[in-house]
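J.: Some structures to go through are shown next.
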Structure I
Amino acid sequence: MMAKIYTGIELGSNEIKVLVQEVIGNQYHVLSAVSVPSNGVKKRQIVDSKVCASDLLHALKKTEEEIGLKITEAILVLPPHMATFTMQKGTSSIEEKVVQGYDVKKAMKDAVFHQYDTGEELISVLPISFSIDDGNSVFDPKGKEGNVLFSKVVMATISKEVLAPFLQVFRMVGVHIKDYVFAPQADYETCESHDLNRKMGAILNLGEDESSVSIFNKGILIKNENIPVGSRFVDKDLSYIYKIPIEPARTMKETFAITSYRYADTNEWMEVTKTNGEKLNLNQAETSKIIESRIQEILKLVKNAINNLTKREISYIIVVGGISELAGFSYLVEDLFGHKASVWNMQELGARHNKFTTVFGSCKYYHKKCSFLEENGTMFKEEVISSFVAPKKRGVIGVDGSINKFFGHMMDN
């Protein structure tokens, strides 16, 4: 079975991330996962296109050096700011009397045709169900016989004004955007399982400047809220209290302190240099108190957001994002949310850090979308892939049995 290779890109406030994923059958392999400092993005919005493009170009070059391939196409991860979600219905005739991928695509296109104004861009179409000749609803109608296919979908759009700076950056680096995906959708795809697809729950992504709270019902993103607090606030607390620069504060947070104070060591010390040049010895336990206080505040805001977004009982809470890698973080999550909450543990070889959950999920999302619509969405020529894929990976076969709940930008395909 021929491998497929995809590239996902996230322009974050702290880092730009590029991940290249190879898929053979139902096996996902990370070929490269690169992150570089981001200087042209604030609160997930591009504030300096030239600087952002320069940083992205740097990340692309590092990635290309690792995989030995030129990146010309990619999936763009978008923040869910100002996104609009509406339910739509569509129909299409079944050409061969047996539903195939292009019949599904036609029915979904019909559902969103002329349903958004010229100032908006269609980002994703989330299928809820299909039926044939007004029969019973199914999620995957392919292979079933009939004359007319009916679709029920959730259409997601975003303002072209919001999207324009992202498009400009990609034009500047010469990369074509093959598809879009909202960050929460990509996060869910990384965590997705048969069990989660039957439940209602929340995915929390605690970012640098903001924290995203997303509610999913049976794998469908139904509500989202962004809270203007993130891990940078911890750095600022440490910097202000100890009068040290931001970077040493960040390093201390990530390598020295324990997020949960009760597990910190009162006998552990770290020397730092204050802004005025003086040396200062910091105790792990005292430093951890400061960090724990701020993270508890962030988690309480997140909990309030969940309660505001839905009054229904949720079955799971999964926390992702770079801050979730901090030592002792899972204890605070369990203390506040109970047994239904967990911190995601990214275990993919080559991307074993929770900061890569979104870009990893963006590639999985796109692959499953293409498989469902029976399209070949690989971003590299097949002759290049055949010479690139390692011999030990050739011959691995399998059928991807899980169907993604999200479908990206369709009008250009």
Structure II
Amino acid sequence: MDKLVIEGGFRLSGDVQISGSKNASLPVLAATLLTEEQSFIQNVPSLDDIRTMSTLFQHLGVNVQTNGDELIIDARHISTVEATYDIVRKMRASVLVLGPLVARFGRARVSLPGGCAIGARPIDIHLKGLEAMGAHVLLEHGYVDVTAPAGGLRGARIIFDLPSVTGTENLMMAASLARGDTTIENAAQEPEIVELAEALTSMGVKISGAGTDRIQIEGQECLGPLLHTVGPDRIESGTFVAMAAITQGDVVLKRVRADHLRSTIAQFMKAGCEITELRSGIKDEKYCDLRVIGPNQLRALDVSTAPYPGFATDMQAQLLACMAAAEGTSHIEETIFENRFMHVLELLRMGADISMHGNLAVVKGVKHLSGAPVMATDLRASASLVIAALKAQGISEILRIYHLDRGYVKLEDKLTGLGARIHRVTQK
């Protein structure tokens, strides 16, 4: 099991290349199950979660070829529609195969994901939506068994009680091969939803409203190949904003989507960062380079997480780590997941002054964080510990970084390129 060893106190500077989005890649990969044509997906990040999805695909009988950052998917000869617990337990996003398999093959048997470190994330929304489309749902022995009606899924009007990203994605894919039109109301609005809609559109699906709370999908009898290039990871982008901020750095994030980072940019500018969009040499107006200059002293913030376009729950831990070294007292409220403050106990080991009041963290900035051995509890918590370690005096050791490897491509190499003192140690 690997660990990261970080010597803090060094200013980050230079350019860093942002990898393709993990949270966009996973549903786009799942969408390839909808077609008998060969699909090509480029700019896929080399991450453990992507490898887990590839393992699941191979179990299903899908041929997966890797060519650099391109995945070539051939799902013509599916041999089973069952996603077993042994695979699904490693990554909750495995449930994204449910909608495509039911839509194309009329049946899917998928293990329930089980517990999650950051809180309950039930799939009730997915199942209610499939039932509205005529499917029969059976829950037994830890599996959900979904069967489409004779003639396949039917278009339906689906109203979510709460926005769900994976629920919206699963039902968008299911609706793509359903008979008739489907409307999803109170849908999630995250950029990953828009990117999935773009990928489905490349296959011939007619979709409108992606990125709003009302999405309409016109089902098709069959779909063509999926051809898509994955966009930059907005959470990795935000994490490097936080790293530049806490180290008084001067870092340029290469080829990002600033429009996907508005809430993150706004909060870090309030905290004293100078953030500038650079467009020289970039032909596609959607993209820019983002220069982040951290202040001599970060200022405290009051922030609540919220569904997109609000401040992302996936950036809460990173912001909290920065506020541990800010001037003044910050209030960080987590409204999405009930257990997403487990990094606080580890930050306390590094000298942070944080008190918990239900879903509210009160963070009193300290003059100095100190290096310490700490343990990652989930993906974004691990990033927060790296951020704190970059600022801390002395040496920090971050254990259980397999969490980190789920969502960040070669993070230690990217940080070394920016001047950080960091290296990976393989433990026996």
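Values quoted throughout were computed directly from the atomic coordinates according to the rules given, and no laboratory measurement underlies them. Since we're looking at a predicted model, the values are computed, not measured. Cβ atoms are built from the backbone, for glycine too; each structure is taken alone.
J.: So FRET efficiency 1/(1 + (r/R0)^6) of positions 112 and 240 (r between Cβ atoms, R0 = 35 Å, to 0.05), computed for just one structure, reads 0.10; which one of I, II is that? Please report the intermediate quantities before stating the final value.
T.: On the way: I: 0.10; II: 0.50.
Answer for the origin of the read-out: I.
J.: Starting from the value 26.0: which structure in I, II was mean count of other Cβ atoms within 10 Å over residues 16-23 calculated from?
T.: Numbers: I: 26.0; II: 21.5.
It was calculated from structure I.
J.: Still on this structure: Quick check on the output: 4.7 is distance in nm of label points 7 Å out along Cα→Cβ at positions 24 and 272, derived from one of I, II. Which one produced it?
T.: On the way: I: 4.7; II: 3.3.
Of the structures listed, the value fits I.
J.: Given a value of -10500 for helix-only ellipticity at 222 nm (-39500 (n - 2.57) for each DSSP H run of 4 or more, over all residues; to 500), point me to the structure among I, II it was derived from. Don't skip to the end; give the middle numbers.
T.: Working: I: -10500; II: -8500.
Comparing all candidates, it corresponds to I.
J.: Give the label, chosen from I, II, of the structure having the highest value of distance in nm of label points 7 Å out along Cα→Cβ at positions 8 and 360. Walk me through the numbers before you get to the answer.
T.: Numbers: I: 0.9; II: 2.7.
Top value of distance in nm of label points 7 Å out along Cα→Cβ at positions 8 and 360, among I, II, belongs to structure II.
J.: Using mean projected area of the Cα convex hull in nm², single out the structure from I, II with the greatest value. The partial results should precede the final answer.
T.: Details: I: 21.8; II: 19.3.
Between I, II, the highest calculated value is found for I.
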